[in-house]
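These notes open a run of structures that come right after.
Just so you know, all these numbers are worked out from the coordinates, no wet-lab data involved. None of the values given here were measured: they were computed from a predicted structure. Cβ atoms are built from the backbone, for glycine too; each structure is taken alone.
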Structure 1
Amino acid sequence: MITNKGDIGNVLITCLNVIPILLAEHPTGSFGFAGARTYDKASKTIEPLESNQRYKTYTYIAQRKIGTLTFEHFEYPEISGYMLINKLCSLGITEQEREIREMLGNTYNELPMP
C-alpha cells in the first residue's frame, strides 16, 4: 500500500530482509512479486499493467539487493511481475519457474500470464 510518504524503497527492503528468515525454515523457497498499478484520482486513470512504476522500482531494488548465488531472477514486464527461483529447488530452475507461473496463472485468472 502506498502511503504517500515516499517510503516504497524502505517497505521493499523490509520485505527483502525477511527472505533469509524464511529460507532458514524453507531452504528451497522461491519468491515473487507483482507491482500493483497506480490509480490517479485527479484524472481517474489507472496505470497500464505493463512495466508499471512499482515494478520498475521493485525490479531495480531486487537486482541490486539480491544476488544470483541463491536465486535465478525472472522478469515479466508484461504483467509487472518478478520471480526469484531458488537454485536448490528439486525440479530444476526452468521447470520450477514454469510450475510457479502456471500456478499463478490458475490462481489469478485476470493476469495474462506470459
Structure 2
Amino acid sequence: MRAEIEERIQMEIIVDCYDTEEAAMGWYCYLENNLEFPFYATSTKGKSKLTIVGLADASECHSHMYVLVDFDGNDELLFPLENIEPLGTSNNASQAIEDWKYWLRQGYCF
C-alpha cells in the first residue's frame, strides 16, 4: 500500500514539478479532482462534526492544503486538511485525503 501511495504521489500529483509552488498546485488540482463537496468529517482535534463545503481558494493553498468548513450556515472557516477524518465519502475522496496525510507524515512540505 505504501508503495502505491508513493507512486501515485510521484507519478500523478507532483510529476514535472520543479519548485514548491508547482508542487502546491499539483496537490491542489489532485484534491480538487478527487474530493466531492459537501461532505461530513470529524475533527482530529476534538472530534467535532464538520461540514466540509469546498477547498480553500488556490491562493490560500501555496504553503498548505485547507478545506472550507461551514460555520453556522453563514461563515466558512479554513481548516487544515490533515486534521479531518472524512465520514461516508467516496473511495477517491478518502484516498486523496489519506495521500495528503501520508505525504506530510513523510516529512514533505512546500
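Comparing distance in nm of label points 7 Å out along Cα→Cβ at positions 28 and 60 across structures 1, 2, the highest figure is found for 1.
When P(r) over Cα pairs in 5 Å bins from 0, in percent is computed across structures 1, 2, the figure 2, 12, 24, 25, 20, 11, 4, 1, 0 traces back to 2. Determine which structure produced the value -13500 for helix-only ellipticity at 222 nm (-39500 (n - 2.57) for each DSSP H run of 4 or more, over all residues; to 500), calculated from the coordinates; the candidates are 1, 2. The read-out comes from structure 1.
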